[in-house]
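We did not get these values from a lab; they are worked out from the coordinates using the rules stated. Since the model is a prediction, treat every value here as computed from it, not as a measurement. Cβ atoms are built from the backbone, for glycine too; each structure is taken alone.
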Structure 1
Amino acid sequence: MAPELLRMECPPPQGTQKGDVYSFGIILQEVALRRGAFYLEGDPLSPKEIVDRVILGEWPCLRPTIDSQSDRPELGQLMERCWAEEPTERPEFNQIRVLLRKQNKESRTNILDNLLSRMEQYANNLEELVEERTQAYHEEKRKAEALLYQILPHSVAEQLKRGETVQAEAFDSVTIYFSDIVGFTTISAESTPMEVVTLLNDLYTCFDAIIDNFDVYKVETIGDAYMVVSGLPVRNGKLHGREIARMALALLDAVRAFKIRHRPEQQLKLRIGIHSGPVCAGVVGLKMPRYCLFGDTVNTSSRMESTGEALKIHVSAATRDVLLEFNCFQLELRGEIDIKGKGKMTTYWLLGESDSQ
């Protein structure tokens with residue numbers, strides 16, 4: 001917009017002819033140099049700074065840079081006349097047409113065609129740039145969504161993507177798996193930090209590949225502790241007990257064959273605990289949201305693991321009752337044991353799964 005219009009409190013909606021000539025000069029410079037609107041050589045100014053200085057009108061008046069090395073000095077002179085500070089000094093459009101025609105006759109190429117060609121090239125470059133940026137945006141969006149799906153259950157992640165608030169939800173019956181490595185503290189003390197990281201990375205990469213075959217959700221890993229749940233956020237009836245049991249057996253088989261890189265002769269000893277019951281689940285946190293489980297079932301599952309034995313699957317009576325309905329799991333009575341905060345509890349060992357169901 002021309003300086004005189006910028007200075008008006010209420011500029012005419014349709015503008016002025018002299019103001020249009022000023023705008024034509026700005027566009028002519030942008031097309032000729034292909035450097036963006038109101039290109040200034042040297043330190044760039046923000047759009048607001050440019051507008052403020054144009055309105056101020058201090059001499060010398062702020063105007064775009066003209067290519068002094070151009071083989072068309074007449075074109076630069078025309079630009080300067082078009083954006084003259086005094087509107088009356090700007091040429092009329094019929095004069096501009098005559099000047100451009102005159103330059104056209106002195107050139108082997110049509111300057112108007114050249115300008116149109118540059119404008120078309122500029123538009124094509126802009127389209128390519130928009131397409132590249134759009135593709136980059138979609139790629140970053142895909143990566144962000146993939147990361148979100150790894151942090152949160154798919155259904156919960158979809159809710160967050162839609163901008164919905166994820167409400168805490170109560171689940172009547174789920175089965176929770178806890179495991180840790182017996183003697184992990186000793187292994188850590190006798191290994192370098194990099195060896196410990198490699199061990200856990202190898203182990204959990206193996207575990208993650210296995211649990212993908214079951215209807216379960218990995219809640220978290222803390223050090224050598226591994227927590228998995230079935231039956232939420234999508235309910236699956238009583239199948240949660242079967243899914244966790246089968247997964248636990250598969251993980252135990254994998255651990256028996258697992259080799260520690262820096263201690264290939266040492267058997268890794270996994271201790272597993274399973275319990276079934278009600279829980280409450282919800283998303284906690286904003287910067288790093290986590291899908292967390294709350295309730296006594298979580299604590300009891302952890303107690304099943306801590307009171308278990310190496311390379312065995314320790315299950316509660318509640319989980320045993322769920323598994324009996326499938327008539328395919330081999331269970332052995334362990335007996336009554338003291339569980340912190342619970343007192344005496346009858347527990348069982350999960351030995352395997354038979355072919356019959």
Structure 2
Amino acid sequence: MILFFIILLFQNCKSDKDSTGESGSTKLEQTKEELRAYLLVYFKDDDHSLHMALSTDGRTFTDINNGKPVISGDSIAEQRGIRDPHIYRGPNGNFYLAMTDLHIFAQREGLRDTEWERPGEEYGWGNNRGFVLMKSDDLINWSQANLRIDQSFEGFENVGAAWAPQTIYDPVEGQLMLYYTMRFKNGQNKLYYSYVNEYFDKLLTKPELLFKYPKEVSYIDADITWVNNKYHMFYTPHDGIPGIKQAVSDTINSGYSYDPAWYDTEEEASEAPNVWKIIGEDRWILMYDVYGINPHNFGFLETTDFENFKDLGHFNDGVMKATNFSSPKHGAIIHLTAAEAKSLADYWEYDIEF
């Protein structure tokens with residue numbers, strides 16, 4: 001495990017480690033009354049770096065750094081690039097960023113001599129071994145850790161890939177759960193989970209299977225949302241043209257019921273589902289990465305019951321707008337208070353109005 005701290009200009013942030021853990025919920029409950037904005041995190045193939053965009057209505061998003069990264073992937077990742085960023089607000093109000101430590105164009109960019117860091121014929125496409133984990137209480141100052149699964153537990157030395165980490169709080173265990181896509185060598189990609197420590201820099205439990213797909217195919221990119229006393233997990237099976245399916249459970253880390261329905265409406269391949277709620281309404285948006293089109297884009301569906309979904313189209317061909325950026329990949333959205341959004345916008349000299 002390599003742990004170091006970044007002192008901002010985002011790439012250079014000071015440490016904000018605390019000892020409060022994630023058991024408290026008072027701060028989060030207070031915050032819910034003040035939510036006024038939406039924060040989108042995403043990456044781009046062009047730079048393998050972290051980008052952020054803000055919205056006040058959940059429809060129109062503006063990149064806070066005018067389309068440029070807020071954190072450069074080569075400053076935080078062992079492979080000099082990140083993919084698949086996910087952001088989560090914990091019960092005590094801390095923010096957690098989890099990203100794939102992987103640069104798929106590193107050879108082209110002169111960052112390594114080979115296409116992959118290990119032989120592709122043995123370890124497969126996009127082989128890597130871990131994640132970049134970051135924690136903040138203000139979205140400006142971040143702690144940062146490089147987490148290697150192959151070095152965390154015995155028996156995982158031959159991990160072929162570890163992608164798309166996401167964070168959620170398990171109220172039964174009283175701990176943050178990290179769930180992700182993983183495979184051994186060049187085998188099938190599957191969904192796993194582990195519990196992570198309060199400092200967000202170490203796995204506490206070895207990877208365990210989160211869900212078993214009924215066919216012997218790869219399935220990736222889980223996103224779990226707690227709605228109406230159920231855990232709704234959207235994910236991407238490579239069962240024909242990759243797309244979005246849903247599984248539901250009463251338990252956060254087991255018991256997900258297989259649903260054969262495809263929920264996206266795309267003719268081309270899509271992945272990376274992420275669900276977020278419209279503030280003050282009983283409506284949710286399912287966002288996903290339509291990587292099979294050129295240029296790639298995000299797709300959006302709207303639902304009130306998680307059974308029926310209305311197609312909202314892609315960015316800039318329907319009600320969803322991206323004002324100053326294009327070709328985003330694998331994003332996630334959380335809510336912010338007006339004060340949080342204003343503080344972040346002010347730091348990046350972006351004028352946000354409510």
Of structures 1, 2, which gives -15000 when helix-only ellipticity at 222 nm (-39500 (n - 2.57) for each DSSP H run of 4 or more, over all residues; to 500) is computed from the coordinates? 1
Per volume of the Cα convex hull per residue in Å³, for residues 250-305 alone, the highest-valued of structures 1, 2: 1
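Tell me which of 1, 2 gives 3.8 when you compute distance in nm of label points 7 Å out along Cα→Cβ at positions 130 and 234. Don't skip to the end; give the middle numbers.
Working: 1: 3.8; 2: 3.1.
Computing distance in nm of label points 7 Å out along Cα→Cβ at positions 130 and 234 on every structure in 1, 2 gives 3.8 only for 1.
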Of the structures labelled 1, 2, one was used to calculate P(r) over Cα pairs in 20 Å bins from 0, in percent, giving 31, 63, 5. Name it. 2
On distance in nm of label points 7 Å out along Cα→Cβ at positions 34 and 226, which of the structures labelled 1, 2 is highest? 1
Origin of the derived value 3.4 (distance in nm of label points 7 Å out along Cα→Cβ at positions 58 and 218; candidates 1, 2): 2
To which of 1, 2 does the computed value 17 (relative contact order in percent (Cα under 8 Å, 6 or more apart)) belong? 2
With mean count of other Cβ atoms within 10 Å over residues 242-249 derived as 23.5, matching label from 1, 2: 1
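Determine which structure produced the value 9.1 for mean projected area of the Cα convex hull in nm², for residues 66-209 alone, calculated from the coordinates; the candidates are 1, 2.
Structure of origin is 2.
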